[in-house]
Structure P
Amino acid sequence: MNLDEHRHAVDTAGGTVSYYDVGPHGGRTALFVHGVGTNALLWRGVIARLAGEVRCVALDLPLHGHTPAAADQDFSLHGLAKVLADFCAALGLTGIDLVANDTGGAVAQVFAVGRPDLLTSFTLTNCDTHDNLPPEAFKPAVEAAAKGQFAVTGPALASMPAVGRKAALGPGYQSADLPSSELVRAFLKPVMGTVKRARQFERLLVSLKAEDLLAIEPQLRELTVPTLVVWGTADHFFELKWAYWLVETIPGAQRVVEVPDGKLFFPDERPDELVAALRDFWS
């Protein structure tokens, strides 16, 4: 599937958002949310498998992919959740099957408790949870951002796929050959391909706070939207215990589907397993 044929842009209350929109309108609508350092391409395998059945919408969050970020962009979880809300309002999306990964899962939690009326279902894959933001393994990156080091190293990292794979994205994949050089460039150039973008990426990383997740936890404990948790068991950023914490915390959560040996970006590397879980859940 050539996703570029399905790329669109919409003006929202908070600015222009780029997104993919594939599949039939009038039935289910799945909205996919990525995390920091990737973009909507993370979901390309899932979309390719589901697009004949449901409408698949995957947006690029600000600074990522083809969505620009304003100089004063609010990169907090609440600010990014507002981007989701504005995006849904601009497209008139309701009855959403929300699916999220990585930091996008934290953003989706804030969005879900604020606008449960927009959701038909909620699916979380490996993501920031409770006070695990940033996860221990990612703290060095946040510390580097706070020191301004991404502006120095980022542009070179984004232009050298082998280095970017090993240093930035590779730990999220099982296979040492993934992601491809093409995908490394597509993920990293928007967020650190220039000094200006790398400076914004630094600000984004230091804006993401566990306090924002903890603040919405009372609402999360009242969220009755049917919820599925699908979790790669070998992720050193987000341990399996967090999947079961989510099921114990969210009243609407039904079960955990474990993806054996799966890592953070298993939705890209092993889309068939996520698609099977989604089909079963949605049915």
Structure Q
Amino acid sequence: MKTLHRSAFDRAERYLALNARLIDRLRFARLFHGGPSRPILEVLHGYQNPDGGFGNAIEPDLRGSASQPVPAWAAFQVLDEIDAFDDPCVADACDWLEATSNPDGGVPWVLPSVRDSERAPWWQPEGDPAPSSIIATGLILGLLHLHGVEHPWVARATAYCWDHLSKTGELGAYDALAVLAFLEGVPDRDRAETELERLSDSLLATVAFDPETPGHVHSPLDFAPNPDALARGLFADSDIDRQLDHLIATQNDDGGWAPNFAMWTPVVAHEWGGHLTLARLATLRAYGRIA
């Protein structure tokens, strides 16, 4: 069983110092050196728009300033990490989500307004108006439920997600991640466990178990980035150990971990590299793999 030794950790820290965004450097300082949460929150506020939504490249592939649903999830991930869901920015974001949602309660993967900004080529609206997406809605809602956030949109979006799941059979990888996020947070635990059991084969069908699988794939660690994740029970210990060993072995010489998807403009290579390197370090620590 491999561990990330001190010299390798130091290289990763240097990589972050040279390449990562300020918000990710501050998150690293908090996670590994006991740094304060307040500066993280202050930087996060800079990504929020007057309408309450988030944009401004907090999701690196959406370069525009306009609010979009998935950037709200990116912001909520940071709030989850620093346990700051009592911050007023959450209520403002939920108000924006309520105003943006479709009649069925869900929010789109991306709003048509994205056409007016620079973004990765895969960020294309699916219509105008854009239909609701389990990916955006489930990812966002899972974190709101985990922190007990009460807002009118939460109830409507929850109804949308349950209805979507009742009609779900086969899943794509991003759909699977969103379904798991929703099931991990939703308060009705009996119903969540029943749906998890029903969908387990479909969820596992989206996973790349071989760590050498090329291309933009999702590994068991993407589904279970820590031992307490809901999806951890879907994988054998040997599956997780193999992925962790491979993760340590594939650290780049510069200390970082590179994304396995296309870098469409130079700046995102640094922004995603910093973000993902921090995520890899957090996973290794969660599984006790940092010496």
Structure R
Amino acid sequence: MLRSLSLRIAAVAAAVTLPLFGLVAPSDAASPYERGPNPTSASVLDNGTFSLSTASVSSLVTGFGGGTIYYPTSTTQGTYGGVVLAPGYTASSSSYSAVARRVASHGFVVFAIDTNSRYDQPNSRGSQILAAVSYLKSSASSAVATRLDESRIAVSGHSMGGGGTLAAANQDSSIKAAVALQPWHTDKTWPGIRIPTMIIGAENDSVASVSSHSIPFYNSATGAPEKAYGEINNGDHFIANTDDDWQGRLFVTWLKRYVDDDTRYSQFLCPAPTSVNLSDYRNTCPD
């Protein structure tokens, strides 16, 4: 009888214990934030696999001018990292719907915002970017509350919105990453930035020329743990208003690597990619 009882106890212990082995992540496990299929050189130059929904945010919110949130419809892969995207001088959020949709389709919640005034300067735009980050983290953003990982939010923007991106990154090191698109700012030095930062310039930009804006910004960001500079060959200042493939590749791979901690994308950042579509590429190449 005692032997029979012992066997039953052993059987129960085995039934309880064995499944636990499948729940323990190995030491070399991939990032828990991986979203989407394994990337390829073709997939990072195209839209992602996630179907999207949108939500409008009223201009009556406090701190910025409202906007549109683009987010993956599915919740089967868990929550997603987020990014606030600010417009350039006189532009509106709708001008960036193409790039916002591209980034969101790779598994991100993208909040393309409007500013309080279309004439707001970069530092003001930086403050509004941070206000939008706070909004995303609040219960007010109920449309994406079940989809957004509040601990993984990046900042981005174009032109003066790109300058605002640098200002926001300089002010708040809790942000996961920054991507500045053809940024414009009168301040050329950003040693106080402490987050992974990518700057995307355009070779033929006559508004925020790379020689007086993007490249000095990149060179001055000495405090960033990782940084990169990609320059779109033959691109002009308004390439951010398009769905350019290489702009999308740089944008998406940076967010994947530093918001999702997804090392599957390291191969597209380091070593430096070579392409006729890039007139310049620089980075600190940690991987």
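Can you tell which of P, Q, R yields -0.38 when log10 I(q)/I(0) by the Debye sum over Cα atoms at q = 0.13 Å⁻¹, for residues 106-145 alone is derived from it? Of the structures listed, the value fits P. To which of P, Q, R does the computed value -17000 (helix-only ellipticity at 222 nm (-39500 (n - 2.57) for each DSSP H run of 4 or more, over all residues; to 500)) belong? The structure behind it is Q. The value 2.0 for distance in nm of label points 7 Å out along Cα→Cβ at positions 34 and 98 was derived from one model only; which of P, Q, R is it? Checking each candidate, the match is P.
We did not get these values from a lab; they are worked out from the coordinates using the rules stated. Bear in mind that the values here come from a model prediction, so they are computed numbers and not experimental data. Cβ atoms are built from the backbone, for glycine too; each structure is taken alone.
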